[in-house]
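Multiple structures are listed underneath, in C-alpha cells.
Derivation of every value follows stated rules applied to the coordinates shown; laboratory data play no part. Small disclaimer: the values here were computed from a predicted structure and weren't measured. Cβ atoms are built from the backbone, for glycine too; each structure is taken alone.
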Structure P
Amino acid sequence: MKYLVYVCTNLRAENHPRPSCARRGSRELLEVLKEELHKQGLSNEVEVETAMCLGACENGCTMLVHTDTTWYGSVTPSDIPELVEKHFKNGEPVPRLFIKRLMSRYLTGS
C-alpha cells in the first residue's frame, strides 16, 4: 500500500449547527473514489477508509491522505479522476483542493 486515505462520512442531525460531510455527498464521493482507483489500476496501492469526523466540517466533503498528510476539502465526485491521476498515480498533490489552513507546509514551503 502506497497511500492511506480517509474520507469523512460523518452524518449530523439536519438541525445541527455544524455542517456534515455526509449531507454534502461524501458517501457518493467514497464510491466514486473506489471506482476510479479500480479503473486506474490503483486499488492495491491506495487503501480507502471512512472517518466519522476529520474536524474540518466547514470544508466538506473532506479527505485526508494520511500517508503524506495532505488535506483536501470541498471535494466533489467530478474532482476524483483528476485527484486519483495526479496524486495517487503521479505523486503530485492537487493544490486547488487543499484545505489551506491545514496545508501551510505546501503554501509556505515550510
Structure Q
Amino acid sequence: MSRILVTGAAGFLGSHLCDRLLADGHTVIGMDNRVSGKTENLDDAFEQTEFSFYEHDVTEFIHISGDLDAILHLASLASPVYYRDYPIKTLKVGALGTHKTLGLAR
C-alpha cells in the first residue's frame, strides 16, 4: 500500500483521515505542531504499527526520509478563535505551509 504524509494530523479532520487511511492498509506519517490539534485525537492511530508521528511546524523546512506516495496537507489553525488570536500564524500556515509541503513533493 501507499506511504502517506498527513499534515494537521492531530486536528479533527486530519485524525479521522489518518484512521481511515490506516484502516485501508496504508502507512501513515502524521505531522502536527499541536497548536490547535490534540494528540488524543490520534489515540487509535498510535495503536497501529503503520503509524508514526512528527511534532513539526509546516512553516519550517520539512524532511521525511524515504519515499512518499502522497502528501495530504490539512494543517491549519482550527477555528475563528485561533484566527483572531494568531492572524499571522494562520496566514503563514496556509501560505508558507503549502509552499513547504510542495517543496517536499518535488
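Have a look at P, Q and say which one yields 2.5 for distance in nm of label points 7 Å out along Cα→Cβ at positions 27 and 59, as calculated. Let's see the in-between values first.
On the way: P: 2.5; Q: 3.2.
Attributed to the structure labelled P.
Can you spot which of P, Q the value 2.4 was calculated from, given it is distance in nm of label points 7 Å out along Cα→Cβ at positions 51 and 91? Let's see the in-between values first.
Numbers: P: 2.4; Q: 3.5.
Answer by label: P.
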Out of P, Q, choose the structure whose coordinates give mean projected area of the Cα convex hull in nm² equal to 6.5 when calculated. P
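If log10 I(q)/I(0) by the Debye sum over Cα atoms at q = 0.14, 0.16, 0.33, 0.34 Å⁻¹, for residues 35-74 alone is computed to be -0.37, -0.48, -1.10, -1.12, which of P, Q is the source? Walk me through the numbers on the way to the answer.
On the way: P: -0.37, -0.48, -1.10, -1.12; Q: -0.41, -0.54, -1.27, -1.26.
The read-out was computed on structure P.
Which one of P, Q has helix-only ellipticity at 222 nm (-39500 (n - 2.57) for each DSSP H run of 4 or more, over all residues; to 500), as calculated from the coordinates, equal to -5500? Intermediate results must be reported in sequence, preceding the final value.
Working: P: -5500; Q: -11500.
Considering all the candidates, the number was obtained from P.
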